[in-house]
Each structure stands twice: as structure tokens, then as C-alpha cells.
1. When Cα Rg over 2.2 N^0.38 Å is compared over structures P, Q, R, which one is greatest?
2. Could you figure out which one of P, Q, R the value 10 for relative contact order in percent (Cα under 8 Å, 6 or more apart) was computed from?
3. Who wins on mean count of other Cβ atoms within 10 Å over residues 115-122 among P, Q, R, i.e. which is largest?
Structure P
Amino acid sequence: MNFKKITAIASSILLAGMTMGVAAAANYPAPFVEDSAVDVAIVYGTGTGVSSLDEAEATLIKGDLAAELEGDVTIVSGGEVLALGGDDDEFYFGNALNSVYDDDLDKKDLEDFLADGEYDDGDIEEDYSQIITLGVQELELFADRDWDDETPTLGFHFNSDEVLSYTITFDDAIDYSDTEGTEMPLMGSEYYVLDATDEDELILLDSAEKTIIYEGEELEVDGKTVKISAIEETYVKFIVDGELTDKLYEDPADGDKYYELKDGSYLVLNENLFASKETSSSSAEFSIGSGKITLFADGSEIEVNDDPIDGLTSEYTVITGEFEEIKITWETDGEEFLVKGNSLVMPVFESIGLVFDGLDFPSDPETIALEKGEEFTISMGNFDIEILFSEDGETVTQGADGNPLIIDATEADSKTYFVIKDDRILATYLNEDLNKVEMAYYEVSSMDESSGDLDLNLQNLIDTNDDVVFTDADAGDDEDLTSDITVTLDAVYEDGTVYDNATMLDMKDIGYWNDTTPVNGSSTLEYDVANITVSHDDAEDLHFDKVVSELGLIIEIPEDANMSANTLTVNFYEADEDGDLDYDVSGTPIAIDLAWEDDDDVIYATKDGVDFQEESEDNFYGYVESALATKVTADTNDDSLELEYYGDKVPADIQIVVGGDVSTEGAAIGDIVVKDTEAASMTDTNLIVVGGSCINSIAADLLGGALCGAAFTEATNVAAGQYMIKSYDWGDDKIALLVAGYHVEDTQAAGQYLRTQTVNTATADMVGPM
């Protein structure tokens, strides 16, 4: 199903005061359409002075909703259904069909269809077992010109690839020729063996249901009228829809047991029940099958009525007149697509199908923006952090302009810093439990040393109400940065002061002195320098190069800011399928490469690290192949990149259906246009309300009264020649979308705008036209 995205129109007048329910109406027709079913009533007014044009506009909106239901609905009836994934081992984006059930499916998975059984007919009495082996095609985001005009689509894209195979294995080898004339179990059904004389070919008949007919009786079977023309002890002749068959014999040694009808179907005589006494009636048991199925031993394509079926092959081996198993392999005939609303069913046998019903995305993801510029910023829900700064087209350093960020990739329970004013420090305690993660991200705002008394102020860049202040402190005093991370102030060194070589060498790598090398105590400090130690109270390791987003995405900041090669990588680590953070960062990261335009000092994230598909010109998106399926979007026009992180597993709904019926039907929208008098009690349904509060009582409920003329304008800012489209909370967590104009023709214009343009009901109301 393709949803029409709603975005704001620049020429619209934007109003404030959106209700909480609006967020659910970010897409049209969602929430009015969910899973190919409508959850909406379109309401027109019946008040005094109402125009029939309001009802007509409501009908047009209904048509627009119906047009949005482009996808088909998959209907499964009967048989067994096995989800390829469960509570313990889900199916995820990037998984192959056989990834969860890496072994063959057998009776423990599909206890009826793949049950052990007995082939007991004629001279054969042998037990058997059955398995299904799934293929290796992966769940992906693809774009193909043969599917929805290259619209990026989640699903399985087959191109003459194996879908699955079915194998029946007999406990002991059986005589191949003995199968002729028997009912052979196969694929949850039985098939009459027409011919088993050629060891390279096994000819079956889809014998369907057996029926007993008495002489003189006329029956309707599979849409055909059947009666007995003649019956003798050795043969039977039938008339089927006026067509007279040849003589048919119960024993193939006496003659033909089956007859091919003009429509390509076959009639099989299963048993001749001739009665010679005058007091008894003769009868016959027969079957009508849809076609002749030829299996080949060498893996060739199966034939139906002598026509090969592309992609469906059979394989078996006859040794000294005996065989033990039959394997049927299903490959797609060229390109096939298993997507939501488009199931796949095995041809000919039609007893095995695959259904895909999409990914189950959590409802409240977070957006993590990688913002380009001279200062490259990672913007999260809990805080922003500037990780790189480009200056004068020559160098890139950690941090922001004037705020160096000290990064160290070595884990330790403590780290000693020499810092000056405006430096930033980072220390993070990671745990697989997001609630136990602690982050200290601070900026040095001031420092001073006066007669042995030490002052230091650290500004909390995550929680602005929780700064750390040392006042008249002694060396060795400490303060809490978080509940378990402590900072100890050891010293403050004044600028202009001469220090000994040992102290100066400690600060050599940071360049806080005015000579290239301190010699004989002659070097002096360029700045005030504080010596601090950040440590974990319980001696747990801290990370000095990582931050954690609100939902638990771990972001690793590169220790080396050298972009002389114009590339650098930022790694993002998702939680695992159990929701545990990858706190030891042993998993495979989402690796996003950064690039540097040194001509204009811009650092930006590149479109790398994910298999992207183009949604529209310059706009791309893709999903990380993982249990959490983080969505990454890229706009190559302005070099923007965003991660939509769900913080929880995103399972796929993929099922194998056996022994039942899988079909697709077009979605029906039904009669959803109602009067306002009928809609008052519809509190469990979303509404699209057409017409203003003067003539539509539901609109009056939304606006706080039956407002007409100037009163309507005062309440809505909608004057003559203008209209509004606004969302309101309605009923039991539902939405009412008000589509109304000052005059009836303005309401028509509002409806036309809703049907033909894009509107952002998630961020703003609109009045139009200007």
C-alpha cells in the first residue's frame, strides 16, 4: 500500500494550537486506513442551509481514500500456518527464508501437512516422512521497474531463485512399477499414478475427490454433469457433459483406466462395482482430475498436460527397479515478488504458499540527525554533541569552534585531564541496561588558583541544571558528575607561571606553554590549566569516546580527527534483539563515513554504510540488516543524513501456509459517507468532517459551538474565500480531521486540496488560499 505523504505548503497560513491527536495523522490516509482496512467515516452536515455539494465532496474524498488502497489483501483460509520466527527467534530484515529454521521443516513444525504416514494402496504398504527445505532469499528493500514503478518496497525479490523444495522419503525402497494404478501420497494429498512404466517419467493425475455413481443416476461433479452410459463386469463407459468416454477398466492390464476429456481434464475409474443380480444396482467409483502431471527423474521441469511448468522441477532415482524418495523444487519463473499484499503460491500443486505482511516497527522511534557544517553535530533526543570542527580549510579538530573535545578510545576506570577554559570532557559508563548508563559531558567554564584555594566550574552540557562547582577547594577534593562518576580537582596552574620540567612535560602534548620545549624550568604557561581526574566510584571501566542516545544507540566518536584523506568514520551500535545495549561494542556497527570539503570548511555524512534505495530525486533510504532495522535516510542535495532508531527489535511477519488456500483480493472501502446525525455516537472511529460548524454538528462539537459567519472567522481565522484543514482529538483515541470553508465553494476547495495536494496535519493547520 502506498501512502500519500503530507508536508506543509509554503503558501499556506500556519496556525498554532495543534492537539496531541494530530501526530497520528502524519500520513494520509493513515490513521484512516490501517492494514488495507478503513477506520474512518466521512461526515457531511445536515443543518439548515446545507448544500448538497458538501455530501458530494464527502463522496469524492471517499473515492480518494479508495484510490489509496492500491495494495491487495492476502486471504488465508484453511490448512496450517507457520510463522518463520517466534518469541525466541524472530525473523528480521536481512534474514534469509531459511535463517530461523536453518534445518528442514518437518512434522514438529507442520504436524498435519508434514506428518508421517503410510503409502498403502495396491501392492504397496510402506511408511514415509516428509520435509520442506526453505530457500536462501533475503528480506530486503528493493526497487525494481517491474514492481510498483521502482518504488522502494520491503519484501523478497526473486529472480529465478529457489523458493523451497518438498521431499517425501519412504522408509524402505519400493518397487517403482508397483506404484502404477495406486493413489500416491504427495504434498498433503493423493495423486493417482497413471503410468510408471518409464523409470525416467512418473505420470500422475490430480484425482481430486472420489465419487460413487449408480447406473441410471446423474451427478454434478466439479461443475460437470456425469452419468454411466454402460457398465459391465470388466468395463464402464461414462457420459460427461454429453461427451462419451471410451471403455475404462479397473485393472490397467485390461485397458485404459482413465480418459482425457475435451477440456483437458481426466476421468479415472477407481473401482467397477458391477452387480450381476437383477435385485442390485451397479455402480462405479470415479474421480475427475484437473490435469496430467508428469514428474521427471533427472530434475527437468514438471509438465502439466505435456506443457512444462517454468521453475517447478522434480527429481528421483530408480535403482534396480526401486526408489526411495521424490523431491520437488520450486523456483520462481523469472522475477517474482513476495511483498505485502502479494503472496506466492507453488504452481500446479498449490498446497504451499508464502505470505509476507511487513515489518512490525515500534511506534515511537527517535531521530538522530548528523548535521553538516564547520561544526559537525550529532543531534539526539537527549542532547546534541559537536564532535568535529573545521577551520580555515587546513585542520579538523574534535569539538566545536573554541571548544576542543578531548577524546580517548582507551577504556579505563579513570582518566587524568589537563584542561583549559572552554575545553570539553566526556566520560560514559556503559551497561547493557539503558537505565544504568551514565554520561558525563562537561565544558570548563572557569578556573582560578588563589593562595592555594582552587576554583573550577564545569558546565553540564546534558543537564543544564546540574553544573559542578569547586569553590575554595583543596587539592584532591572531588564532586559527583553523575551518580557513579566523580571528578577530582588536583591542581590549577596559573598562566605566566614557571614550572619544572616534569609538570610541563605532563602538559606538553596539549601545548599549554609558550615555548616549544620546557628547559631548566624556564618555560611559562600560556593559559590557566586545571589538572583533574575523572573516575568511576566502583572502578568500572569508563569510555571516553562514546555517547548514548535516548533509546540506547551507542555512538563512537573517532579518536583521530585527521581528515587529510577527506574521510573519517563514525560508528553507531544498535542494541541486540533482546533490547540489551551492545555495551562492550563487539557487534557490527553502522559505519557512517564523513567527508570534508576543505574549500568551504564543511564536514558532512556521506551516503555509505547502508544499502540505499532512491525514494525520489536526491532522497534515499535504507535499513540496517539487523534485529532493530534502523532506518537511514539521506538527502544528497544538501548532504543531510538521519537515523531513525527504534530501540527495540523489528520483527517481520513472514509465514508459510500449507494445505490451505492463499489468495489476494482487492481491498473494499465500503459505505463510509454518513450524516452528522449518524456520526455523533461513532466515538471509536476516525472521522473526516466536511463542512463548517454552522451546518455540521460534528464540526460544531470540534469548534465549541454552531459558529456561523463572523463567529466562525473569529474562532478559526477563516474568512470568506478561505478554508481550513485541522486535526482534533475525537472519541476513544481517534482523530477528527475538519475540512471546512467559509462558504460552500470554499469547503469544496478544501476537499480538493486534501485530495490533490500534500498537507502536513502532523505539524501545522492551514488556511487557504492566500
Structure Q
Amino acid sequence: MRNCLLYAFSLFATIMFAQEELGPLTGNTSIEAHSLQLKSDLTFDSTVIYYPDTLTLPFFDEFSKNHFQQYNADYSDPGITSDKKYRLLDNTTLLPLSNEVSYTAQATFRRTYDLATSTFVDETFTPLNVKVGNLQTYPVNYVTTPVYPPYYIYDTVGAPDVSDTIWIAGPEFYQDSATQFFATLNDPDAYWLDHFAYHNYRYAFEPRSLGVVTFDGLDEAGFPYAIGSTITNYADLLTSKPIDMSGVDAADSVYFSFLYQRQGFGDIPEDGDSLVLEFYLKDLDQWKRVWSTNGGAVGPFEVGHINIVDVDYFKKGFQFRFRNYGSLAGALDHFHLDYVHLRTLSGFQDTLFKDFAFVYPVGSLLKDYTSVPWDHYKNNPSGKMTDAAELVVHNGSNLAENQQDAQVEISYGGVSEGVFAIPGAAMSNGDLNFNPLTTYTSYHDLSGGYQYDETKPGTVQSFEILATAAAQFPNLPQNDSTAGVQYFANYYSYDDGSAEAAYGPTGAQARLAVRYDAYEEDSLIGVRIHFVPSVNDVSDKLFLLTVWDDNGGEPGVVLYEDDAFFPRQPVYSQGHNKFFTYYFEDTAKIKVGQTFYVGWRQFDPDRLNVGLDRNLVNNDKSFYSIDNGFTWTASSIEGSVMIHPVFSTSLDAELGVEQPATLSYIVEIYPNPTSDKITIRTDVADYSGAEVYSAYGQLVASTDTNIVDLVHLTNGVYFVRLKGYSQRTFKVIVTR
């Protein structure tokens, strides 16, 4: 690896082929941890086996709500049963052996010494057969195993009362137990047994209504099934609960229908990738493929439609499942599923899914931003409401339908504060009616009549937003409304908090800058960045946090840049809407005007993979430079870069931001950068050593002298703290 100093001072690094790039995600930080059947690697103790309940027809889910089964049973819940299993059983009675016993698999013996002849005789103990169970899986499999006492006995002939017992440390067989709990599910509002596929409201392009389920190469925790590999195989599963089809006649026109889309806002699946539907043959305990489609570019949702006539499916316990085949390396090869419907007395006409519905959650009602600092808004509330609030609806009827009036209501703490009336003509963009099977995107001026109440107390605020539009024909009422939250904290943002792709410029010394037009002049204390894992792990790459002044609509004079000896590294933060805040060196506060830019200067040519929200388009605010900042280019990739400027506000006290203490002693650390050791020179009278921490706060080295050995550390930035002087840390760069 090249020395990072070369990057820091190579102002005219090669920039051939440098550009901006978009990449897929290899993780999904929007997925929160949820309670599943988690099992220890060593035992099934205290885990729960769930017996699913059985659903009846019709089965219908358009994914506006979460109908996934939650697994959160507690052993104290009513109806919970249990079965305690022991590891060691008597081979004859099958009763548990005593807790005090232990055995070994190796043959042990009694050794008898004869002092008169200076000889000894070994007598191997007779093995005992016991049943040994494997407590890793339930039911427990027991195997009859010959075992021996876990000790040796040494006797001496001619020396009375001389007998020594030598115990074996850590014998293999000892008594243990594990308790398996059982719960029978009884939740008819939960339709799906597993959580591998991702329920969301943002990945599909113009879905028919709120919510889809997305299939990719990530597991239920949002991590790749096989990161860093080129393996393609089956990945996500979406499995229905058992369904009672025993009383259904094949002549009753039984149909299974659904909608599907390739790619959406995600990654395009290749021709060899596929989405598969399988039905369960209960009597044969087999899954049978009944439908599949291959990959391709994004387009409107298509209809899958299957007439079920095979009598083998008409059983109690029928199930179906969707699977995707594609890359296992990340959020790749996307398929999206919607409107899953299994019913009788049907036909092709039911695939129309006649539903007048909102398509996406309602967004921010602020002009330009999804969030602004609360004190900035409080000081300047006038004229900040949007004149282009986006509402997206779909007329799922095969007929032109009357214009539907709508309204947008704002509440605070559940109490209504203001309502905007939206005439149907505005929703349909002037059409006399809503055209059949058409998606309408409309923008509405909400800049008059109401503004968020700036007199609300506190340093953080949120207001609830609800948009409603009831159809005049029979449809699904759950899709007649869409909700959102307007959030105020201490930062500005353009994005909705959800990344659909990874973004960044490429090229050594490339710059990325995002423009912000603040409500007032103030001081920055740092920048929030949502880095996302993509094809390559770049968390060991270095960059300098940078703030620019405005120069006629593009970045100008550098107002702040990290010291080249103290660069930053991308940090991946798990969880929905999780950003890592990079505070300025020495908790500095950087004064900025009302127009400024925040971003970075990177050392390596690799794309650093900041999150890109592809639902909200603000790429005219993002600029990159590949010639050391001499010229800037506005991004041509639609979306919002997830970089937020953090302001010095009354919220600082809650964040614990303080001015640094003035040091009254000298500390020198050299060489820096280093490839093996560092030496600390200081005039601290009671110096007692130092500790070294990683960028994640882990203690990685310690010394009681003035020399610290770092040869075992990987390349990157580390922090040195003098023992007893925790108010100040010193950065050191390890490079080889």
C-alpha cells in the first residue's frame, strides 16, 4: 500500500478515468434487529420452537402494512410448554445421570508399583456405556458411548495408605441440560413465516400502492449471504403460513395472482437471475416450482396469474413461497413483489386489483429540506413551507374514475394544527378524471395558510403529517392515506434517510461537496455522513472533512479542512437512518454564511460509497471535482447525497460538545506516520504510559513506557491517550 503522505501531498495526482459513480449496496442498514428463533452454537437451551397457525381463504396482502409473523414469545407466557433434555443418560434406564458425574473418552487405568522389584502393572478401568446427547439440535439424538472415569490411580505395594488419584482436567463428558420451549402461533393478521425478504416503501418504482416486498442477496439482518464472493444461488424466501384448502373444490375457479417488478430503484437483475414461485405438496412433503421469471431492466409492475387445478394442493396445510436466484454478495439483483392474492370464484379480472391508492409515504412539507435545525426555523419561520409538496397516487381501476379531492393534515402530539385542501383536479394534473391504470405525480403549493408553530418549546421537534384521498369506487381503505413526520434537529438534510445506492467520485484527490442554503448564518461543529457498504470495503480508506464557501453557485474558498496528518475513515453505522457524525478537530466551530458546501477530499481513487437516496432528487446540489478543486461539475446521477451539516445550536449541550481544555504540557509522538513503533516524549511529571484506540474506540495497544509497539495493527488512523490525561487524544497513522 502506498504511503498516505504521498496521497496527502500529491496535489496533481493522476486523474485519468476519474468520474462520479453509482454502485449497489452490500448491506441494508434500514433493517432493524428483530426477535427470531436465535440459537446458540452450543445448545438450544431457552430457544422457542413455534408451531404455525393455519389461515383460511382468501389470502391477500398488498404490503401496505407489516403482516410478517413476529417471534417474541416468553417462557412465562400462557400456553408455553417446555421439554428439558439431559446430555448424559443411563444406558439401561434412560434416566439422567447425576450432576456430579463426569467421564472421559480416553482409556484410564490403575497403576500399581512394586517397590521390591521396581516394576509396575497397569489395569485399565472397565468402560461404562452411557447415552450421550447432542444438545445443539432438537430433538436430541443420543448415541451409546463407552466412557471411562476421568482420573488415574497410582498405588504402591508395601507402602501402606499410599494411593494417589490424578484427575484429568476438562473431561469431555459431563452432565448438562437444555430446555426447549414450544409456542403455538395464533395471529391471523400475520401471513408470513420468515423475514428474509425486505418489507419497504421506497425500493419499487411507481408501485400500485404503499409497500412492497423486495428480494435481493441480503439476509433478514441486512447482511450479505456470502459477502465478497461471486456466488449466485437461491437467496431470500417469503413463505406463507399453512392455508386450509381441504374444503375447496378445484372447480371453484381457484386463482393465485400477484404483481412483480424487476430492479425498481435497486440493482438490475441479469438474465440468469430469477424470481420463483413454489407450491407445497403436503402429502409428498415437497415444494414444486409453478412459475418463474428472469431478470431485466425496470418497467411497470407485471401480473403473475395461475389457475390452481391440481387436487394435490387442496389439502389442509397448503403453502406457497417466493424465492429469488441471484448474487449472494449484497443488495443486488432486485425483484419486488406486491398484491399477493389467493382466492376462489375468481378469474383474470381480479388481477386488475381495483384500488385507488397512494404510492409513497408523504414527504417533508418544508421547502427544499427534509430537516432543518429547530432554532434556525424558529428564528426564520416565514416562507419556509413548500410550494411543491409531492403526492403520488395510482388509479387501479380499469375505468376512468372521478377526480378525488384530498387533504394534507398537520398534527402536533396527536392534535390537529392545520389542514390543506387539495382539489381533485390538482391531483389528476387537470385531467377530467383519473385515467385507468395510471400513476399520477402532482405537486402542491402549501406555502400559505399554515406554518409549523415556531413557539413550540425544546431543541428538537416533530410534527405528524397525514394525507388522505378517499376513492368513490370500492377499494382498499388502508391505501387511501399516507403518513409522514416532519423532523427538526440540529442539521439540514435533503434525503429521506433511506439509501438505495452507493455514490461518490473516483480518482485520487477527488472532492465531493454538497450545497446548503441555510436559513441564517451560524457555525458548524461537524458533518453527519451515511456511509454504506458496497462491492468493496473501503472503510480503511482516508479522506479529509472539508467545508467550502460559495463561489457563484459552486464551491469556492476552503473554510475548513482536516489536517493531512489526521484524516478520517468511512464508518458504517447499522440501523435505519443511522449517520456517523464527524466533529471538527479540537471541537472547532466553523463560521459559515447562508450558502456553503460540506464534503470531503479523498486520497485514494476508490469510490467511498456515501448513501444515495434515489427517491428525492437533489443532485443539482451535489458537486464533484477531479482536478484538485480547480473545476467543479454538478452531479448527473439523480438522488440526494446523504451528507448533513451539523450546526452549533442549543442542542450542543445535549450532544456534550465542549471547548477543549488548554494543555499545559508538551507531548510529541514520532515517527508519525509509522510502520512499527512510536516514541512518546512529554514533560508530564507523573507520566505512567499510554493507550492506543482504534477509530471504533477499541483498546488495541498499551504501554507503561514511552515506546508503543504498533507492528500488529493494520493500516489506518489510531488515537493515543496518555494514561490519566483523558481530555486530549493524539492521532497516529499506521502505514506500511
Structure R
Amino acid sequence: MDAEHLHGSVNEFRFNFSRLFVIFGGGGSGGKGNIPHPDNIDKALTFLNITFRADNGAPLLTVGPATNLPQGRTVESFQFNDNFTLTIGRHQMKMGIDIRRLRNAVPFLPNVNGSFTFSTAQRLADNNPNFLTVALGPASLKYNETDQFYFFQDDWRIRPNLTLNLGIRYENTGQPMNLLNEITVARERDPQRAFWRQDLPLEARIVPRVPTDNNNWAPRFGFVYTPRWGKWLFGEDKTVIRGGYGIAYDPAFYNLMLNISTSSPLVFLTSVANFPVPDPVPTGDKVRDAAVRAGVIRFNTFDPRFFARTVPALDFRQPYVQQWSLGVQRELFRENVLEIRYVGNHQVGQFQTVNFNPFIGNLVRGFGPVRYVDPADNQVKTLTFPGFPQILPRGVTPLTCTDNPATADNEALCDGRLFPSGVARVRINGASASHNGLQLRLDGRVRQQWTYTVSYTWSHTIDNSSEVFNFDTGNSVTVAQNPLNITRAERGNSGFDARHLFAASWIWDLPFRRDQRGFLGRLIGGWQFNGIVRIQSGQWFTPVQQQLINPYEDQPFVQPFIGRSHLRPFNGNPAAPIDRVGIADVDACVFYRLAVCGTSAGVPILRSSPTGFWLLNDLNRGVFTPVTPNDVRVIVNGPGAAQRFGTPFGTLGRNVFQGDRFEGVDLSIFKNTRVTERVSIQYRLNLFNAFNHPFFGIPNSIFVEQAGRTYFNFQENDGGRRTIEMALKIIF
């Protein structure tokens, strides 16, 4: 599910309650108060959930399971399947039908039972939480789905050494997501059950209906050819050339629908400050009833478009992939085969998340003034930052919106946005990818004792989004940094690109006393030595940073989509050390307020650099070292750097760095002892990561310190350890 995991226990329970504060996420605001987006709320589903947060926003203590529980899926499946084969001359024709009726029951609605957040132990003792978060909506979904698959294929043996495979397939998996449309339409047409303002058009109060994808035709073509000429090269029936092309479709997976089902307009999600625990046993029904009685949840009052929304695009459809391959397989000598193959694909209309209604006001207007202390005369001065209207597409302008006091909605939420509504996350078919690879493979047997496989693959995958759900770091950062350029500016190495992959495996039946005759044969015979070796290039990732701003005096150029923002840094010198980071003097002292800069009467002191930049690595040690962009690998993205580079969007490409290379060896030793003709005993010794080689994965790539983690330190996890496993098995 697209939700937080269960909260863990506290690593260190030493803190000062007086210094705790609650960070409750950003997101949109449905009414005059704050109504966070579901992705910004600590998930906890229980009769009472308690959350403490530290100054850096990390949860220190949570009591109770996560609010995304219970969740799961129960499916009743009814299937009719039949295949038919007909051979006429050189044609072997196959056709088939597969129809499935699925009846699904899915319990899932985060915060349906409410969660409470406390900032101090005294507030906990007084049953006086800082916040209550509660959701009202369908806690369980039941939907039916009919899947239909039909195919026809003709294997045409044109000649004894040439066969063509010609086929076509049709798929239709319906559109189960439209259940959400049906629920909201039925509810909003009934004034007694409707959630939202009845004076709004129905289209504004419902989950949009998306068309069923009815044109999923998938042609297939392939051939198998054995050359009967050039025996000096191809041998005598020792070479096979294969190739093919096909289209395959991917139905929408259920997490997309379930993620949409947890937000407006299907769900009324709200939070309220200082809401007391309503009952000694505050089960979900009591919490929701108390919220309704107190007016926290109000009907026929709000416009769902000013709540944080997640909806599908109106043309939402199934993505597809075009696949092709061409390979040559050659028998080198008895029982040993070498294969060389080229494979490729083109992925079209993959699922992508977009910030549909971004805040771009400051891109045009700029912001300021921002106060700072000039150490030259110790006077408070101001900085004003102009916008970047030139980077906006022609005709794109931010709205100017003000709150209407006559309504409960906060219409000012659309100020600086593209459309007259609040934050909106939309799932679209906007991602595309291409993959090209060269594969080498050698399979064989030696003396009926040793079976082996050795393979090597070089490949390259390029896309503009590798994941539809949003996570914190690395290649899982899904929402484009520039919401108005989600394709070209995001195109880069795929997060799943594995440039080099070597793999080898073997099974070796040791030759001595294999027949296990007599006592000595049973004692020393029956040994088998097996192994798997895999070496793979590191995973690609993108260094990102949280957009920290002066919380008292300004806004960023681009407001975070949800409670945090993942900006990319600016490119420095690609030849500089990978962990060497620069930061503009204005950003270091005025916006990030690094402690080394100092303050005067609460106003940050600007320590100007002769080059305009400081080395962030040294600032973290309390040392001012001036650098130029040529001295560092990346530069922190902040308002000061944005002015120097002429754009608020980082120029570092997506997925330009690689994590640690994976090198793994697994070994096993088997001893098979035959007791009788029908009974044997097998002893197994398995060594996973046999040589104890650590794998560190992706390092921390967020500039801002996170719970003691440092930037680009590959060794902040243990890398894994060798695992030894033994087993005894009786086979009869």
C-alpha cells in the first residue's frame, strides 16, 4: 500500500519534553484550518495512537499500530479457460480464451479510527492531544472485475529449417477504479448522505470516471531459423537463429485505486488542534461521532477541491511495452551451448505521478524582503529575490486568490497556483522508457558431473520516471522537480538500470564413490558442491535536498508538493570529488541559518564569501572555506544559488550517481546418503554471502542531516553479513 510502515520503537528515549514540537505536515487546507494530505500524516490505526516528535521532525515515540491497518485483500476468483489446437499441413494453429470473474473485498482507510498527537507528557496525562486526525469515508471497498483474454497463433513451418510464429492477443481487464466514481456519484446525489456542498456541480464532488481500455490488441511475430549453409561457420544443424517482436499490456494495479480511495473527494480527512480524547476507550466510531458532533466534520459545507486530492487522469489507461529480440545460439562442442542475443523494448504510457496544481506564484513574483545582519556595520538590511517568469511556458500565469469569509473553505489556497483549487496529485500515463541490452550465455555439462551456466549482460534503461509512488530519496523520488516539465527535464538513467550484470552457477556431483556401494561408498560418496556468483553494477540514484526556508519571513520559489520538497542541486565540476558540496553564502547564512554564521538578536548574520560560495563540508566543521563551482561536485539549491544560475530548478541530471556495486557468492555442500532403495538422508550446508562481502547500497543523498546520517557516506549500514544454514532431510 502507498502508506507508511508500522512505527518502530524508540532508539534512544532521552529528550526534553519542553523542547518537543509537533510537525504535522503541509499539504492542502480544506477549511480555514490545516487539513493535511494523507501522505503527510503519521499513519496509525488504533483505538488510541500517541505520537511524539523531536525538533528535527523524526518520530520519537508512537504507541499503537500504524493507521494504515487493517489492510489486505480477499479475492474470490471464478475462471473459464479453454484452448484449441488444429494442425493443417505446415500450420499448427492455437487459439484460446481465458475469462476470470473476480470479487474483491479490501479493508483500507488510514486514520478511519483517528490518531492523536501529543507534545508533552502532561498533555498525555490530561487527555489533551495537540492534534486529532480522523477520516470519514468507506473503510472497506467491494468491487467486481471481469478480465477477458483471447489469443490466436499460427506456427507456420515454411521449411524444415524455418518456422514463423504469427499471433495476436486481445486483453480487457475492465476499469475497477470506476467503483470510486460510482460510490461518490451515489452519495453526492443523495442530500442526506452527501459530504460536500450541494450547490457545487456534481463533477466537482466526485472521483472522475475514466474510460475502459477496450483497444488492447497485441500482435506477435517470431521466427526460428537453422542455417543449412556455411557449415564451416554454423556447423551441421548446430546453430539456431531466433527473433521476435510483440506488444504486452499492463493492467492498473490495485494500489493506485486504493491510494486514490484515501483522499478527497471520496474521503473527508481532517485534523483539529486541542481536540480531547472523547472516551476512555476511544474506538473509531466514538472518535468519528465526536468529530461530527463538534463540527470538525461538517456536511454540505466544504468544497472538496480545496482539500488535498489524489485522482486519476481523465484519459487514464493501461500502459504497454513493445518488445523485440534477435539471438544466435551455437553448439560449441558436445553438451555446451553459447548464445548471443540482443533484446530491447519501448515502454509507453507508464504510470506517473504529477503535481497537477503547483504553486508557481513566486516564480513570477519573487519574494522578499528577507532580513539579515551585515557584519561590516552590524546593521539589519534586507534582500529581495526576483522571480523567474521567463522559464514559464507562454500563457502560464499564477492565479490571484483571496479567502471568501462567507464560506468555510479557504479559497486563498489557490493563490499562486494554476487552477482555482488546492493541491492536487494526479496519476497519469506520462512515463516512457527504452531498454537495450546485449546478453551472452554459456550453458553446458562436463563428464556428466558438472553442470554450469555463465552469463553476462550489458544493458541501458532510460526513462523519465521509475516509480509512481513517492518515497524520500534516491531513484524513488517520483514527482518532477519542475511540475511544468515532466518529460524532457526528467529523462535520464532509470532507477532500475543495471549496466553490467555477471552471473554464474554450477552443480558439481563429486566423482568419487558416486554409486555409494558398500559401507565405505555410503560414507564418503554422494557429495555435491553448488554455487551461485552474481556481480551487478550499483543502483542509480539522485542526490536531493529538503528545501529549507526561513520560517519567519519568506516562501520558497516553488512550494513543496506535499509536506517536504526534494529539489535537485546545481551541477558543479563532474571531475570534483563526489562528496564535495558548495553552498551560496546567502543560502548558508540567511536561509539555512547554519550555526557557524551566527545570529544577532535573532536575525541571521550574512558571512559573505569572496567567491560567493562556501564549502559546505567545512561549514559543518565551523570553518569558512571559499570555493567556486569548479571546486565542488554539486551546489546546494537555494534562493541565492538560484539567482546565480538563473533558475530555481537544479541542473544536476536525474539518476547520475551510482550506489555500491553488488558482489555476492552463495555456496552449498550436499551429502546424499542412500539408506535403502527408497530412503535416503540429505545433509545440507548453505553459506549465503559466503565471503562475507558487504553491500552498502545507496548512501544518504539528502544534504540536510537526518538523524545523524551524513552525506554520501556509503558505510552507514552494516552491509550485510555471512549467513550459515545447516539442515538434515530424510527423503522417502
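1. Details: P: 1.36; Q: 1.21; R: 1.15.
Greatest value across P, Q, R: structure P.
2. Numbers: P: 18; Q: 13; R: 10.
Here the read-out was taken from R.
3. Numbers: P: 14.4; Q: 10.0; R: 20.0.
Checked P, Q, R; max of mean count of other Cβ atoms within 10 Å over residues 115-122 sits with R.
Since every read-out is calculated from the coordinates, none of them should be taken as a lab result. Note that this is a predicted model, so its numbers are computed, not measured. Cβ atoms are built from the backbone, for glycine too; each structure is taken alone.
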